[in-house]
Structure P
Amino acid sequence: MFYVSKISTYFFILGFLNLFLSLYYKYQENLLNTAIISVFGFILSIILGGLYQIFPNSQNVKLKYEKLSYIVLTLLIFSTVSFVLNQIKIAGFLILFGILIFLFQIFTTLKTVKPLTIRFIFAGILNLFLSILFLNLYLYSNILTLKLSIHTFTLGVLLNLVIGVQFAWIPMLTMKVLNLKLAEKVFYLYQFSVLMTIIAFFYGDYNFIALSGFLILIGVFGFLYTIYISVFKGGKILSIPVVIKYFLTAWLIFVIGGGIGVYLASFADFSLIFYHVNLMIYGFAYLTILGGILHLLPRIIWNLKYIEKAREGKEVPQISKMIDENYALLYLKIFIILFISSFILEFLNLKNLSVLIIGYLIL
C-alpha cells in the first residue's frame, strides 16, 4: 500500500455501532428510523472509512489535509448522537457538513479519473453528495422524498463503489485479467440506470421506478457476467478466496432483494417491504462490507504494525495469515443458515426473534 489510513478503523467501528442501533429500531418495527440509521449511519460510515483508504491509493498519492478526516469522524459521531436524541434535522446537517469536508479532501487529492475503477468510485462520490443533499431537502423542506435520498445512496453510491472496487479486486485476488471492453459497457449502462432511478424516484411514478429497478438489475447482471467471463470461464481456479465467496453470496442476496423491490414498485404492494430492507441492508450491504473489511483491515493493520520491521529485514507475519480463512468461511455458512432462519421467523410473524438472530450474527 502506498498510503495507509489511520482513521479508517474508527469509521468501521462507528459503522457497526450504527448497525446495532438500526437493530434496536427494527426491534421496535420502526422502518423509517431503521432505514435512516442503516443507510446514513452504518453504510455511510463504512464507505467513508473505506474511501479514506482506497481513494488515495488509487491516485498513488497521500490524502491531502489528513487531519480533516478526524473532523469528519467527529461530525458523524455527533450525527449519530443527534439521531438517537431524535434530532434528525441536526443529524442530517452534521452529515452534510462532514461530507462537504470529505469532498474537499477527495477533490484536492484527485489526480486522474481515467481508470475504470476510479470512474466508478468517482460516480459514487458524486452521488454521495446528491443523496445527502436530497436527505437534507427532505428533512428541512419536505420537497423531496426520503425514498429518493435512500435509493440515490444505495444504488448510486454503494453499488457504484462495490462494482468498481470488485472489478479491481476479484481479478486481482484470482490472478485473472478483467475483460475491459465488457466492463466499460457495464459502466455506462449502470450510470444510465442510476440516472433513470433518480428521475423515477423524483417523480414518484411507481411504473417508472419498477422500470428503473429492472435496469439496475440488468446492470448488475452485466457486472456478474463480466466477472464470470473474466475470472471463471475457461481457466481453472485452484481455490476461490473467502473474500470473493462473501461478495458472490452478497450478490445473490441482492438479486433476490432487488427482484422484490421491482415487484413492490410494479404492483404498489408494500407488504414485503421488510423483506426488501432485510435483504438489502442485513444481507447484501452487511456481507459486502464484511468481505471488504476482511480484505482491507489486515492490510491496514499490517502496514501500521509491521511495515517498519519488514523494511529492517525482521521476521513478520504474512498478511494472508492475519485472517483465519477457515473461521471466516465457517461464519459465512452459519450466516446463510441463520439469515434464512430469520426470514422464516419474519414470515411466521416472530419478528423479535428474527431481530435477535440478526443481532447474534453481527456479534
Structure Q
Amino acid sequence: MTGRGRLVLHVLTALDFGGVESQMRLVAAHAAQSGWDHAFCAIGPGGAVQAELRAMGARAVALQQPVGIPSIRATFALWREMRRMRPAVVHLHGAEANFHGLIAARLAGVPVVIAEEIGIPRHSPRARRIFAWVYRRCDRVVAVSQAVKDSILSLGEAPEAAVEVIRNPFAPQDFQPFPPRGEVLEMGFVGRLEPVKNPLAAVEAVALLRDRGIAARLRILGEGSQRMLLERRIADLALEGQVRLEGFDPRPFDRLRGCHLYLQPSLSEGFGLAICEAMSAGLPVIASAVGGAPEIITEGRTGWLLDRPEAGALAARIAEVQALSDAELAAIAAAGSAHVRAAFGPEIHAARCGALYAALAGGAAP
C-alpha cells in the first residue's frame, strides 16, 4: 500500500439519482468516522449526486462509458482512472461495477478490491459462473442484508467466509409525531414506479379499502416506466380524488407529513432504504416480507410485514392496522424510529466499512 495513502475509490454505474447513489452522499458526509478518504467514480453518467459530492469537497468523476457486461471501453476507462488516483481500496457497488471494476483494479495493481451486492441476485446459470469468477477474485464481498448474503451463498457464487453483511446506511428524516386520524386515512408510497416496487398493489388496495367502507388517500412519490399504467388504473377505478402521483422529489418524506401509514409492497428488496427513512420519520410502515425488510421490521412492534405483496392482502393488513388506536400507532411509530436510528444510522455503516478497509489493507482500524 506504499504511496497509496488511505484512499477508497467507490465505483458504481451512475452518479445521478437513486438508492445507491444517495448512499454515496452519506459515505462522503461521514468520511471522518470511517477514518478513510473517499472518491467516487461512475462508469456511466454523472448528474445530481455527482454535483452534490463535488459541492461537499469530494472527488467525483463520471466516465460516460457503456455499462453493459462486457465493455472493454468501460474497463479501460476505469483502469486509467485507478492508475491516476492510486487508491488503497476499491469498493465496487452493483453488478456492472463489480465486473468491470474487478478487472480494472487487478490490472491497475490496487491492493484491496471489495465487491458489493446491492440486491437479491437473480442470475442465469451463465451469470452465476461470471459472478462466481468475479467474487472469488475479490478480497471480500459485502452483502447489504443477510437476505442478500443467503442468496449469494445459495447460488454458489462465493464461500460463506468471503461474504460480510454490512447493511446500507440511510439518511435519518425529521421525526414527526403521529397525527390524529380524521375521516380519511392518509397513506404514502416512495419509490421507482417499476414492477419490482409494486406501486400498482398500493393503488388497487385503495379501491379495496373503499369497498370495505374505509376512506383512504394515497400519495405516490417517484417516477418510472409504470406511470402511464398507474394513471390508467387510477382512472379505471375512479380513484382520481384518492390517489395522487406526485412525481420525484429529492426529499419525499417532507411531502408525507400528515400521513398515518407508509406502504412498501415490493416484490423484492435488497435491504429497504425507504423503509428505514419512513420509520425514522415517524411513519408506521407496512412492507412486504421480502429481502432485508424482515431484518428491519419486528412484526407488530416496529411495523408490520406483508406475507403476500398483492392488493387484497395489503388492503386487509391496512384494515387491521386502521383498527388500532392512535396511541397504539404512535407507540409503534416511535419504536420503529428509535430502532432504525440505533441500528442502521450512517455513522454505524462508516465505522463498519472503515474497520473492513483497515483489516483488508493490513492496518489497524482507526
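Since every read-out is calculated from the coordinates, none of them should be taken as a lab result. It should be emphasised that the depicted structure is a prediction, and the values quoted were computed from it without experimental measurement. Cβ atoms are built from the backbone, for glycine too; each structure is taken alone.
The table below lists the values:
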item: Ranking P, Q by Kirkwood radius over Cα pairs in Å, for residues 44-99 alone, the structure that comes out highest; result: Q
item: Comparison of P, Q - label where mean count of other Cβ atoms within 10 Å over residues 60-67 is highest; result: Q
item: Which entry (P, Q) yields the derived value 1.6 for distance in nm of label points 7 Å out along Cα→Cβ at positions 76 and 164; result: P
item: Mean count of other Cβ atoms within 10 Å over residues 188-195 - highest-scoring structure of P, Q; result: Q
item: For -12500 (helix-only ellipticity at 222 nm (-39500 (n - 2.57) for each DSSP H run of 4 or more, over all residues; to 500), calculated) the corresponding structure among P, Q; result: Q
item: Which of P, Q yields 30, 24, 23 [semi-axes √(5λ) of the Cα gyration tensor in Å, calculated]; result: P
item: Given 49 for percent of Cα pairs over 25 Å apart, for residues 52-211 alone, calculated: source structure among P, Q; result: Q
